[in-house]
1. For the read-out helix-only ellipticity at 222 nm (-39500 (n - 2.57) for each DSSP H run of 4 or more, over all residues; to 500), a value of -14500 was computed from one structure; give its label from 1, 2.
2. Work out the source of 119 here, i.e. which of 1, 2 gives that when volume of the Cα convex hull per residue in Å³, for residues 31-126 alone is computed.
3. Any idea which of 1, 2 comes out highest on relative contact order in percent (Cα under 8 Å, 6 or more apart)?
4. Matching task: 28, 20, 8 is the computed value of semi-axes √(5λ) of the Cα gyration tensor in Å, for residues 63-118 alone. Pick the structure from 1, 2.
5. Which structure, out of 1, 2, was distance in nm of label points 7 Å out along Cα→Cβ at positions 71 and 95 derived from, given a value of 4.0?
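Where a number appears in this text, it was derived from the coordinates with a stated rule and is not lab data. All figures in this text were calculated on a predicted structure; none of them were measured in a lab. Cβ atoms are built from the backbone, for glycine too; each structure is taken alone.
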Structure 1
Amino acid sequence: MAEFSATDAALEGFRLTRERPRTVLVWAALMLLASLVSNGLIVATAGEAFTALMQGGGGGDPDETVTNMRRVGPAYGLLLPLGILFSAVITAAIYRALLHPSEGGPGFLRFGGDELRLAGALVLVGLLIAGAGFAVLVVVSALVGGLAAGGGGAATFGGGLIAVLLILSALIFLSVRFSLALPATFAERRIRVFESWRLTKGRFWPLLGAYVLSFVLAFVVLLLALMIYLAIAALVAGGVAGASSVFSPDFSSFTSFFSLAMIIYMVVTALVSAVTTTITTAPPAAAYRDITGYGQGAAEVFS
């Protein structure tokens, strides 16, 4: 086992974007296609209900809100597993570009065992973190309830604040400790969720620093892209009001949803998502590679 540079890991996504811009464009095209399909599915199956929910449910009528939720349920029931598979495909492509650069191909995209294993690992990690987070929530809620019963408003507020901090801390801790599960699963070609716990032992703070830095960089890219979008859309879509209409879209019909401003927004979002996803997905793979020496004659250390 070797150490790794948190800064190098955080910047790995930028390096990959700079060295393989055409690959990132392929990912952006795939993301645009996925966005068109998913939004089109919502419009076709439950557009009016989805629009009503976005605008406040059912106009204050609980029964109408429940009805709208039932109408959009089947669309979400289909989009959720498709979203997990899509995430696994993109993640595998980024990992392949970093860990198996000789494989090549358009965008390093595949759909096979690697992607299915990543999807399974993604679900398992999500369930583990959610389950542990819920357990922490139950324990902390009981403690806060005790404080509220024995004190005044100040005790309740302080207990609530402590509860939020404890839950956030637990979620961050678990997310970092399980962060190498996906690259380990991809590299070893079997689901290795708890391998991450071993690899991250004693490396929590450097890993957290790498992830925080990568998310800050991705957020900066996102803000710059938003300003570019608003400038472009304002010119061609009737000013700032027309450009900002994409943040409260009308799903009731294809013509109302796929406006010029929305199309521009979807294209810009796909490009930005490809870059930001690369920036935030690459660090765990880079950390895994450097910690284990993967691809440098050290792959045999796995058992």
Structure 2
Amino acid sequence: MEIAWLEDFLAVLDEGGFSRAAERRAVSQPALSRRIRSLEQWVGAALFDRNTHSVRLTAAGERFRLVAEETLRRLQIGREEAFGAAQAASSALRFAATHVLSLTFFPRWLRALEAAAPILSTVQLTADNMVACEKLMVEGRAQFLLCHHHSEAASRLTNDAFRSIHLGDDILLPVMSPTLQPRELGAAPFLAYTSESGMGRILAAAWAATGTRAPAEPVFASHLASVLATMARDGRGVAWSPLSLVADDLAAGTLVRAGGTSDEVPMEIRLFRPKARQSPGAEALWNHAAGLSLPQAKNAVSSAIVSSGRSS
């Protein structure tokens, strides 16, 4: 079995097809198909359902996907640790965070951690959409992921290979410009999240769990909550935004709440990590984060909630 076969297998899933995966892997489509067949022969089972036009895994493929992701992630971590073994204690701490939390939560939370215990390593933060952040974690290119979480929303990290701690809370609520005041929430133009967005995933899952009908066809879509909040501020429609992001707007009156409390979605702020042991610096940070009391961590968003005129 060759490592390239695992990378080919995951590339087909990431790209949604053999043709685009072959382009990404810089091989011809027939060559990639042959390598996938070789992998299936090694596994002893078909991994893809070839009776459909779309890329769909068989039951064996679904089970093997977790193995492939974990294998590549462990190899990446092992390679980095072997390369930097002599300097492991001072190696950089690599965080991935969704865009909103990189701005609203991460700086204050890091300050609270540093107040509890000095962080001697360099901290590297990559801010991106949820899909990209999950990919960084699965591939072992980030040690921690800071993101919003909802129990109904699926995640690539809610399996036996990862664990998480609850750091704080936030609210996803509909907001609009005070100049745009339709009688009903459903009458306002809808500003939506694209499929890469973790917020969009949470909102869709919450609506599905409560049987809430999604708004009409959106007039605008983006994976960035900050962009949707800007469009809402400009009077373009209603957007579901994290309270931590729009609290100042609500306090200033440049945005107002749309709908009622039943239209709001409570969310957790969670820190994810692999279950496998990491570098000494990463393990030390995790222990400090786990030991930091939840009320202390929640200070990173509690001030925003109070400033909007509503307690959490």
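1. It must be structure 2, since only it matches.
2. 1
3. Across 1, 2, relative contact order in percent (Cα under 8 Å, 6 or more apart) peaks for 1.
4. Derived from the structure labelled 2.
5. The read-out was computed on structure 1.
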